[in-house]
Structures are given as structure tokens and as C-alpha cells.
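Down below are the structures I want you to see.
Read the figures in this text as sums done on the coordinates, not as results from a lab. Everything quoted here is computed from the prediction, not taken from an experiment. Cβ atoms are built from the backbone, for glycine too; each structure is taken alone.
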Structure P
Amino acid sequence: MLKIGQLNQFYGQSHTLWNLDLDVPAGECTVLMGRNGVGKTTLLKCIMGLLPVKSGDLRYGDIDLTRVTAEQRAPLGIGYVPQGRQIFPLLSVEENLLIGLPARRDRLRKVPEFIYEMFPVLREMLGRRGGDLSGGQQQQLAIGRALVTDPRLLILDEPTEGIQPNIVADIGSIVRKLNREMGLTVLLVEQKLPFARKVADRFCLLDRGRSVATGAMDQLNDALIQQYLTV
């Protein structure tokens, strides 16, 4: 579904992504892993058009994303949950969810019921301001807002960061359900190895802006963990 080839990106004079390759197969969950500062979030921002690409291929199906503006990517079916959630703290839960509707291809003008079924707490707190929610509730809101756009590819940047363990477990179950029962393709950045093993089919390890290892999750062995994930 998403195919990246020989991607290069710069921050000023700093070369941050180096000839990076990544395939995200349709219907699977792919986890992007690596130590802090190796380029994981930078790659996601390139996919979403929030950072410019210097060179390389970035294709979503048969669409060349390098020729598509950032605001056009959600209507193509790409949902994005950024690191730190980035909900609108002064808007209500309902208003945060409604923001995603204009990106839908079917012109639906109400929040789909399945989102409230998946995240019951959002229904209970529809009138509460987003900034008044707990961290775990805000993460559920951020995922719900992305799902409102009716994505075919869901991108999650560290969805378990700063979240209490019981909510981490809930988010893991939701990601598995979206991927394995509803057929949604998922790409996520994740630092917690047990969570990654629980939800992902495939992995890609980054180191210093390069893709250094990819494969099925059962191929993520102790040697790779020690070399690229252990601090």
C-alpha cells in the first residue's frame, strides 16, 4: 500500500534520512522502531507532507505523494495520529471529532457510531474540553479523530507514550481489531517492544536515518534488539 524508495531528507545542512526504503503491505501492521533521534518521526512527517522530501520515491498505491500537498493526503485515505496527540485543547471532544469529517470521501456529516463503540469514554465526555482529558483519554480522542476521516492507512506515532498501562492494553486491542478484523493497514512508531510484538506483523529498524533491518516480527531477534534498540 505504501512504498518508499531511496528517500532522502534534510534539516538545513543536516542529512536526516539516508536512501531509506520501506514497504508497508496492505492489510498488515508494520512497526517502525529504533532509538530516539534516528528519524522515525521525521519519516512519518515526510509521509504526511509536513516535511519536504529532497529525493526518492514515496508512493501510496499508484499515487506519487511527493506531488500531493499535505492537506490532500487525508482525503486520499491516510489517517495520522501525531506524537503527543496534538488534539485541540479548547475544543470539546465532539468538536475535535467533527474536525475530521471534511476529509471523508463519502461526505458523511456525523461521527460514525463505531468510534463511540470502540471508545466509550468519548461518548461520555462529548461536551468536555479536550485539554481536560487525561493523557490516555486524549490518545483515544486522537485515534478517534483520525478514524473519523475513514482512512485506509492509519499512521500512529508512539501511541503508548506517557499512557497508563491499562490504557496501553486497550489501545493494543483496538489496533489489533482495526487491523485484523476491519482490514485497516497500520504503520506505527513504537518504543515498547512487548506492545510492538503484540500488534505488529512486520518491523523496520532505523539507525541514523537509515533502514537497517526489516522482516516479520518473529525475525526481530535478540541480536537486532541489542544492536539497535537497547540503550
Structure Q
Amino acid sequence: MSDRWSAVLWDIGGVILDPASVRRARELFLAGLSVDFGFDVPAALDRWEAELGAYFKEREGRSFRPAHVGYARTVEAIVGEPVPVDEWFPVAIQAADHAFRPTDGVADVLARLADEGYYLGVISDIDTWEAEFILTAFGIRDQFDHVTTSQEVGRTKPAPEVFETALSKCPAPAARTMYVGDRYEHDMRGGTRAGLTTVAFDGSAVDADADDPNVGFVVDTPRELLEVLGPE
């Protein structure tokens, strides 16, 4: 472990979970569902984005809205009638299990950090069941000392309560903790306000100016985080 840092917190979507694999899982899910309900898959993909986006925009401020409720509403919009959860959910899980992939190199980096004694945690705007499913499917759940989700807190990033909850579980002070995220407003600004040193990985997080005070470091791959942390 380095002298400067003792904990690393991670976002899931876009950081641990490869976003391209999420798109592939959605395609497989809708293709599988279309077998029973006979809708056009390309049109359904567009409808999925619109309906689910509208669902999340309806929330008040940073209040949490469960994704599975949005999924059910979106399936109903695509099919044209309510679909029992036991008819669509297994198809979704099968598609995710087949398509979801971790970001290249992230599992090896997590294993190394755990071996070196770093405290590892998650801060993610995600349903708790979905976070547990993803981390378990990737075989990395045991690497994390804690998982903090927006469902647990009832708020979404960059609300301070999300970061405060995660830090309350973490034995390291914020000044000795890094947070790896891919969204500028949610992760970089939110993390910095919480006193964390932020690490931008992909997404809008890497679009900030080079001297932006909300971005501590920028990495192109998870492996580069090892260089940022420095020598043991």
C-alpha cells in the first residue's frame, strides 16, 4: 500500500461494467422478449431509451427511483400491455448474464489492490440487487469491503448523502481515499465535494479541462490507477 492512499471507491456502470456490454445485453433481452410478443427489435431499442430516460427524469431532484420499476414500465410500453415480472425478468437476467463484461483489466487491478491491503468499496447509482448481481457475476464481490447504492441511501449522486454513507463505512478518511468514476457532475463534482480525490475514467468525467479542480487524475485504463497510487 502507498503512503498517500489507503482506500479506493469505485462506480459500477461505465467503470467496472463495460458500457458496450450493457448495450449488447439490452439487444439480447429485447430480441428474446420479441419471440413471445412479436415486436420490432430495432424500434424497441429506440423506445427503450426514450421510455426509461423519461422514467428517471420524472424523479424529484436527487431522489432515488428503482430501475426495475422503470424496466417494467418500459416493457409495458414496448409490448403494449402489462407483462408479469416473471415473464420478462428471467429473460433480462439471462441476457445480462450472457452479455455483461467487466471493463478490461479491472478484475486484475481489484485483486492486486485487495492483496496490497487497500480498502475497496462501491458508490453507484444502481439498485442494490443489480449491483450485487453484477459484482457476483464477475467474481469480484469478495474484493469489496462495502457496497453503497443509491437505493440504500434513497438519493442519487451527486447528493452528499450518498458519499457520506459510503465514507461512514470506510475506515480511511476522505483525504486518503480515491474515487473512480466516469461522470463529471455525479462523480467528479460529487466526489470532490465529499473530500475525495477523484479519478476520471471515460465518459463525461474525462472531458473536463486539464486544470479542473474537481478532477484529481485521469486514467485511460484501470491498470493506470496503479501508477496513480504510486509505489508501495
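Some points to look at:
- At a computed 3.3 (distance in nm of label points 7 Å out along Cα→Cβ at positions 27 and 83), which of P, Q: P
- Origin of the derived value -14000 (helix-only ellipticity at 222 nm (-39500 (n - 2.57) for each DSSP H run of 4 or more, over all residues; to 500); candidates P, Q): Q
- Structure from which 26 was derived, relative contact order in percent (Cα under 8 Å, 6 or more apart), options P, Q: Q
- When mean count of other Cβ atoms within 10 Å over residues 99-106 is computed for each of P, Q, the one that comes out at 17.4 is Q.
- With Rg and Dmax of the Cα atoms in Å derived as 17.2, 50, matching label from P, Q: P
- For 1.9 (distance in nm of label points 7 Å out along Cα→Cβ at positions 91 and 155, calculated) the corresponding structure among P, Q: P
- For 5, 19, 22, 20, 16, 12, 5, 1 (P(r) over Cα pairs in 5 Å bins from 0, in percent, for residues 19-66 alone, calculated) the corresponding structure among P, Q: Q
- Among P, Q, which structure scores highest (criterion: FRET efficiency 1/(1 + (r/R0)^6) of positions 107 and 123 (r between Cβ atoms, R0 = 25 Å, to 0.05)): Q
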